[in-house]
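Just below sit the structures, each encoded as structure tokens.
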Structure P
Amino acid sequence: MTLQADLLVVLPELILALGAMTLLLTGAIRGGKAAPLVNWGAVALLAVAGAVALCVVPADATAFGGAFIADGFARFAKILILAGAALCILLADEFFATSKLSRFELPVLMLIATLGMLLMVSAGSFLSLYMGLELQSLALYVLASFNRDHLRSTEAGLKYFVLGALSSGMLLYGISLIYGFTGSVAFTAIAHVIGEMGVSLGVIFGLVFLIAGLAFKVSAVPFHMWTPDVYEGAPTPVTAYFATAAKVAALCLFLRAILSPFPEALEQWRQIIVFISVLSMALGALAAIGQTNIKRLMAYSSIGHMGYALLGLAAGTIMGVQGVLIYLAVYVFTNLGVFAGIQVMRRNGHAVESISDLAGLARTDIRFALVFAMLFLSLAGLPPFAGFIAKFYIFLAAMQAGLVIPAVLGVLASTVGLVYYLRLAKIMFFDEPAPALDVRQSLAPRAIMVMAGAVTLVLIVVPLPLVNAAGAAARALLP
């Protein structure tokens, strides 16, 4: 393959890389006044990259000797990542403008992190995987502590950096073991060697460390300890970015890094995935019940949701991957709506994050309360909202793969999780009203809330386009 053909395959990534450098220079030259221009420039770049990924990049192409893969699976993941990143930048623009802390560096860092995510989901070898992962992680460490004058934000960035460096070390050690026992870092070559020679003890040890490193990135138990503090301490738009685009990238990376090189080791890695999946579902359901801060509650909710998604990975089938992709699509838009709602929670110009601040919201802002309640009930997986479809496909795939007990435990954990989601609805509609939240808000967060609420309703009525797209992407990963 010629260099020109390789560059065409990586064109969306090139657009983001060159665009991020251009915006960085623009901000450095123009100073503080450049923030609005850089924000809208970043959104435009993400839109262009998405259009190119859909319409220009050849289907089922590879580049750089198979180290980069542009297939239907990568395309599906990239559209979700780019959409999530663009909406989070819009949230960040409003958030920091309101706080008078608007700086051009934030959208540039988000672009760089998004570039790393796109590289991750297209990785065809462990070298390209690690390069994309570290490019994303280094930008995320800075984003978590972006509000450097705020103690909780600085603490969040430090904790995420220290634990992230530990997880990266574990991941790299696992990759080195796999390379040592298979002689390659390319996914196709590793799959061929294991198919010929079987699963050696060294490969199993490498898999354990690899899964441990990846589990940290998706905040699965027992590598979840960073999540509540980072979610609470980071600025709300950054937390939304962590919960949407970053989670999609990490989980799609998880799918590709396990299913592509190790299809012959299914029985070995399935046991580990089922274990961390069940633990994540249980902890997410139980630990969130006693939370008083809504961002910490969403952190534990995120841990639980990653447990449900990992159950689809444990199935190891096309239907399992399809279920995970449907779950991620619903999860991204629902969480964007929830964090947009959290950003709207301001009183006398100051952000409030306590669950008690939502008390009696239906009496002071009924439209806000209705949309917020819809989004929480969708996260709970209740019909008639899209979250029900997402969980249905996950549990169906697990049952068809013979994972009956984990699926039943997932249903039980989902039932327990209803406690805190319904409690939020009860607080908003039936408790004595707290002082009213500010009415005057920027358009962006409320528009994103409405869009997310509409998506949760539309997908339950017209699920086939999403189901078919996710099915095509799953077949691209597991032909």
Structure Q
Amino acid sequence: MNVVYLSSEVAPFAKTGGLADMAGAIPKNLQKLGVEIVVLTPLYRSIKESAYPLVKTDIQFRVRIGDQVKTGYVYKGCLPNSKVAIYFLDHEPYYGRDGLYNYPGTARDFEDNSERFIFFAQGALEVVKKLEIYPDIVHCNDWQTGLVPVYLKTKYAGRSFFENTKSVMTIHNLAYQGWFWHWDMKLTGLDWGLFNSKQLEFYGKLNFLKGGIVFSDLITTVSKTYAKEIQTPEYGAGLDGVLRERARDLHGIMNGIDYTLWNPETDKFIIANYGLKKLQGKQLCKRALQRKYKLPEKDCPLIGMITRLTSQKGLDLVVDKFRDFMNTDIQFVLLGTGDPWYHELFNSYAKTYPKKVAVQFTFDECSAHEIEAGADIFLMPSRYEPCGLNQLYSLKYGTIPIVRSTGGLADTITDVRSEPVSNGKANGFSFKEYNSDLLFATIIRAMDLFKNKTMWTNVMKNGMSQDWSLERSAKEYRALYERVVKNVSPVSRYGSMQGKPLKLIS
């Protein structure tokens, strides 16, 4: 089976979030299962300036953007520790700048993002032709690749390279959809007839992700619960109706983690390695974390958070009860960047409670590993969470999660009240309603259990023994690929166009 995997960011080359982690890991695991796979992604300035060993190929391609023709070039590399080829699409005016999607240090998107990812969508398909790949599957990820299924069913329909190609669209976070003003439609080269409420139009705007949902042959998202949630008005971000139309073709596959990178037994970032059968090193990691952030080295619950500083991550709940937290015997370490308002607020907390609170408003991989290993509790009270990876890292590191039961958090964290700890399933604490009183009550429950060292250790071991590996995720993707390849009839109600390509603007 030939698979082309498209992502606007791929770790370790370029990363803003979990999408990059999955794009850097899932293809490697699919290749281990016998899938022939290549990855395509933009060549950002940061990648060009890095030490990654890339080779410029002799491949050159052209893409029409509105009335202009843009030329691109292709570099080649490999995903680290694998033989998976990754091709980087280079066009200096679009990708030769600081930042992937927005101006660094701000929330302001680049004004030409529609052009940048129209270029990537068409350019990727042009490069596939140049590489003479006849893909069975083109696997698209998030809005930046949302137009690819549209092009496959229209502009590229009937082309020999793609006549047997099916598209899979993975939604990592429905909140980000790629909305642009309607006149950007003419930049796509697609027929204006597609700009309607059933296909690409969304409240008067052009919506890339909607196009991907409507035209793809199969849709996945990153947890089973999130696949259900996004079909409701509360979580559907305006696309719940479209997703309900595709419910039969919508599947939740829980993301996994790479245990070669996230494993306390082998982790090179932490001061002492430890594991399920030898836990002593975790206490050494806790003491090292306390020393690093100048917190007293005492045996109280140490709560860690590694997060984007936005309300989506439940920080408004944390802020609402923060002074109540400080009246208990806990310590709190926060790592992350985001909304400047949260920067200022948590910085003031650190100054007010220097023996209880530590903050770091930059992100680095080493600090993330140190917090996962050194904390007793990991806090994720998200308003919504499509999948979440940190709770999975935490389980492996014996750091017990406290989560709001939503999306992937609901699928992975089993509250100690709902299952006997002795049966091996209970691995954390959760609450359902998005409410700061419930968050505080759940933290108090965790603090009470922390005093029972035997029970606490058993919950730690439950989490550490569970399998949330990428191999499991990759097997589910391969099974879906096989299913969609065998389905010769059009899947999308709105995307098939009865097998007839639409007339395009010349």
Structure R
Amino acid sequence: MMKLSFLPSFFKAKEEPLVVPDSLLLKKIKSLSENSNLIVLANKEIFHHQTAYPIPLMIYDDLRGIYIFEMKEWSYDDLKNATASKAESVENSKDTLAFDKTHAIIKQKFNELLHNDGVDIFNYLLMENLSSDEYEHLNESLQEILPKDRIIFSDSESSEIFKKLQNAAEENHSLPSADIILATLFIQYGIAQNSEAIHFCNDEQIALIDAKITATQNLAAPAKSGKSYALLLKSIKELFKKERQKIILIKPTVLSKDILHQRSLELIEHAIIDIDLMAFEILTPMELVNRHLAKLKMPALDEALYIDEKLMQKSFDTADLILCDDADLLDEHFLAYLKHIQKKSDLFLVNDTTQQHDFNFEKSYLPQEKEVHFHETNPHAKALHLISHLVQKAEPKDILVISDSLSREKLSDDLSGFIEEQAYILDARRHLVEQQLDSLCLATYNDMVETQAKHVIVMDPSSQDQAKLFYACNIATESLHILYDEACRAIQALKEKYESS
């Protein structure tokens, strides 16, 4: 007679995470999230200090807590002659399916990041090869230690599974949101802007973060879709897992580089994991090219970016992965240069319009829906009027005006007669510490990357290419005002964009 000792935890460090086959039963479980508040996660890992702990299957219910599943392949033939006893680790537990290590790591993660025990955890078994009828014929010792109401059988229907989960506990409407709980446990999918603004990545972002990038690949994503955060999280995950020795992330300007660097430090501080910070850098195109020039003992660039022909003839082994954000805002010669130096390594571009997209972001992690207003009038006079109105109801730092350099200069000169607040002229060539981002800011289309504002006024749309114009409009989170003196192709494209959504 076979004797089984129950139940050792699946929660052990392994070189490779346990892969759960997408069986019919697993599909039923995943389908529970379609018409309920349940969020189903399969084949994920919890990063804790230096170790990745595999999670074959987890569900978060914001009315009850966390369900974790042990995956068992036992069939009726395996169990029909078996008896069972509790493992020593669960001998004194009220819950015979208490995966102690699982609970310990989850609770420790909650205490480190949330400073509390988080939410209740409920344990279940997923029995792919055992039916509910076969269970009734098992030895009583097995049935005692494997309670039927905590087992998902091979023939369990979706409604039955849902009912078993609901029976775990009474509803509790004071539990933390799914964003807080899941972004705390799975920091590689957590957009942590600050302690009060934490978002759990959507399916599009998770797919990119988990994907293996090979050769040259491309993402199509608008501003404020979480693309830059996704690149940071992907870098953090790959460095934590030691899948890369060196990662470089490219941003168009010094200011946008500094802002993203600050966000990367916020994410790493939130994560409480150990990664090699020296293996990750954020650079501007100029900084990357100057490194190559220095290697060739050629003079460094100072003002304008220029790709010398010699750079296109020489190899430059600088990183095994380069992530280039906002490729549509960069010079095409620089993009060709990136593809050249990464011929033997990997390159990931965001919004490269010259090649097909391997990934797409269409959703936004930001919950707000903004008001969009088109104003066909005298743009300068209307801008002064709007600014004077907005400063009455909003903080100056929440207002951003984007225009060409001439309009910016005229606005700067005239604003002092309309508002008491001092307008700050943004210069993306300067570092973040030199900027005054807590003021009402005036920016050109070349300065706006990575800036944030609740209220945005966009001017001079006819003189801008579509990529920059759409980027500028996507910065706003509450209200967007588009100013123009007469209709044009750019205005028509914007109206089609916002009317369709």
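We did not get these values from a lab; they are worked out from the coordinates using the rules stated. Note that the structure is a prediction, hence the values are computed from the model and not measured. Cβ atoms are built from the backbone, for glycine too; each structure is taken alone.
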For 42 (percent of Cα pairs over 37 Å apart, calculated) the corresponding structure among P, Q, R:
R
Structures P, Q, R, by distance in nm of label points 7 Å out along Cα→Cβ at positions 142 and 318: label with the highest value:
R
One of P, Q, R was used to compute Rg and Dmax of the Cα atoms in Å, for residues 118-213 alone, and the answer was 16.4, 56. Which one was it?
P
